[in-house]
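Pasting the structures here.
Read-outs throughout are calculated quantities, based only on the coordinates presented, and are distinct from any laboratory measurement. Everything numeric here is computed off the predicted structure, so don't read it as measured data. Cβ atoms are built from the backbone, for glycine too; each structure is taken alone.
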Structure 1
Amino acid sequence: MQQLDERQEKILKFLFEKSPASNSDINAFLGEKVSRFTVLRDLEYLLKEKLIKKRGKGRAVKYELFSSNPMLSYINPDEYFKNGPDERILKLDSFNPEVFDYLSELFSKKEINELNRINSKYIKRINKMDESRFKKEVERMTIELSWKSSQIEGNTYSLIDTEILIKERIEAEGHKKEEAVMILNHKNAVDYIFKNKNDFEKLSLFQIEKIHELLTRGMNVELGIRGESVRITGTRYRPVVNKIKLINFLNKTIDIVNSSNDPFSKALITILMISYLQPFVDGNKRTARILGNALLLANNTCPLSYRSINEVDYKKATLLFYEQNSARFFKELFIEQFKFVVDNYF
């Protein structure tokens, strides 16, 4: 994640509200205590980091945010979450259908090319790998993904306890039965997407409901698309309540995913939108993560284990999308995790 100082943060916030703006506009906003040279230096740094761009020449130069996609606007998560849920100013406290206009532009061509280059290492390695070694690596990923995905949801099993549970079916002492069920459900869902990866070349409503059913089996969770309201801890954002609208938005998401040309966009859009729409009473983010991996696998792309991800960062990135429709931080985490998984598995 890019780290900016307070003044650079102010410049980005100003451009978010007033873009495009001239150097003198930015100078006036920052005040007399900040020199013109300092502002120019900040602008050069922001240009280098591709957070802003300029147009025009000479005295006519103006600056604006680098991406025309508002979903990629820079928001410092640490600063944003210094305020509690009742103090934060939300872009919209309910589902925003305008996100559909920008979902297909989350990755730049340069990012896609780099991710494909990294994935080529994975493809070369698995093509040379014998079946026994491949199965062992799948087992390792299954254990670590089941552990971390469950941990993100508050599960208190350790990685070692998770391994023993999955391999030997021995539950850890001092833990609720539901925690063991959650982890074993993850294992079954991951097994399913590896075994049936070709079925996910195209996403469907049936597949979304199937993965949800596998992940919530035996947990007293109502199946099927919900027809009641749900509330999310730590935010004032309220997902769609009307079932017909919810299904329509899900189908629109499915269409965008299936029309995307690369597996990274397919996976990221699915993870974000299933989490955002909250189509089920419970188990939405778990379903989103496993579906994202199913789409990666179906397109010969390495799935994510999320092993090294900080669960607090994951939650912050998700809430930023709920409250500000900003996917930038989540995308950064996605790319970071993809690089990690190719370096550490198979």
Structure 2
Amino acid sequence: MGRLRDQVKIQTLARDLGVRASGDAVEAIVRFCERRVKHFVEGFPDYSTFTLSDVLESVASKVTTVFEVIRGDDDLQRIQRRYVERGEKGFANLPGEFRTSEDFGLTIRLDNREPWQPMFVSVIDCRGDKGYREYFTKWHEVVHLLIATDQMRLSFRRTHCAGNKGDPEEILVDIIAGRLGFRPPAGFDFAADEISFDAIESLRSELCPESSKQAALIGFVRYWPSPCLLVTAKPGLRKRELERLQQQTFSFVETPPAMLRAVQITPSNAAREAGFNIFRNMRIPEQSVIARLFADGGPREEAEAEECLSWWESSDGGVLPKCQVVVKARRSWDSVEALISPIDDLN
């Protein structure tokens, strides 16, 4: 599909929003949304005390939508019945909109509303495992309204489902929702303690308890004010090995052994600015606490150690610069997650 910022749909959206996107259209639209949210929230007299959940609700009110949350089949029937009785035909097939495990949200423009009522209703399906995505799905629906032009709002109807997962606008909206959902509220200092899994979980409980733990972990790492990396380690192949394997058609071709690798890297904004990084798919050093925790078959689920970044070596023999780091690792299903922060001064 190519780079998202080069997609015609994203370029067109930037122009429709009046956003200057001479460089990166995605970043330009993200900043546009951040400015709108800041403007909206600062219009509330008590915004300095807002949690992230308060920010979400206030922005939803500004884009004139209200949330209807489905936590059971009874809720689905009740919501459908209430709006159909008000003459809202868009709710007639509401159960059919949430048939699969990947149909998360639906925003419908109301046709028969009073002037003081919201223009839209965002229905969020939180039945079963979908409940873990409640916070993100709400932001997803709100972001669609944030970037909707006046003309689009006249006939707006949007479904957050598996069928449109690859659509460039849906990918963009996911990016924006992830950025807005965990941006620290004005005046809130969440770096009183050094970064840790417990510190991030405390933030989630305080600021956005309806968010999933994994989404909060990724989101808060991005905004942590000091350099840090969230690394997910799993067994995997080098890119060239994977490509070669995919090209082979014979069953007797031997599969190369999978090595423990950094399959996903999430840097904080401060880490990006400081140039503190580990490259995706690098091998996990055998002497690292990450590797030891992955190999440990016992009950130990968390570990911490001081290490050196120069232990990390790429497949072509390159190594990272020498830098003392603290690594806080924990086992997570079939992987290990690690928070890595520099001890040395990066300047």
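For this structure, a couple of remarks:
- Which of 1, 2 yields 0.10 [FRET efficiency 1/(1 + (r/R0)^6) of positions 48 and 288 (r between Cβ atoms, R0 = 30 Å, to 0.05), calculated]: 2
- Among 1, 2, structure where Rg and Dmax of the Cα atoms in Å, for residues 176-327 alone as derived comes to 18.0, 61: 2
- Label whose coordinates, when helix-only ellipticity at 222 nm (-39500 (n - 2.57) for each DSSP H run of 4 or more, over all residues; to 500) is calculated, return -18500 (choices 1, 2): 1
- Identity of the structure behind 2.9 (criterion: distance in nm of label points 7 Å out along Cα→Cβ at positions 184 and 208, calculated), options 1, 2: 1
- When relative contact order in percent (Cα under 8 Å, 6 or more apart) is computed for each of 1, 2, the largest belongs to: 1
- For the set 1, 2, ranking by mean count of other Cβ atoms within 10 Å over residues 8-15 places 1 highest.
- Label whose coordinates, when mean count of other Cβ atoms within 10 Å over residues 72-79 is calculated, return 13.5 (choices 1, 2): 2
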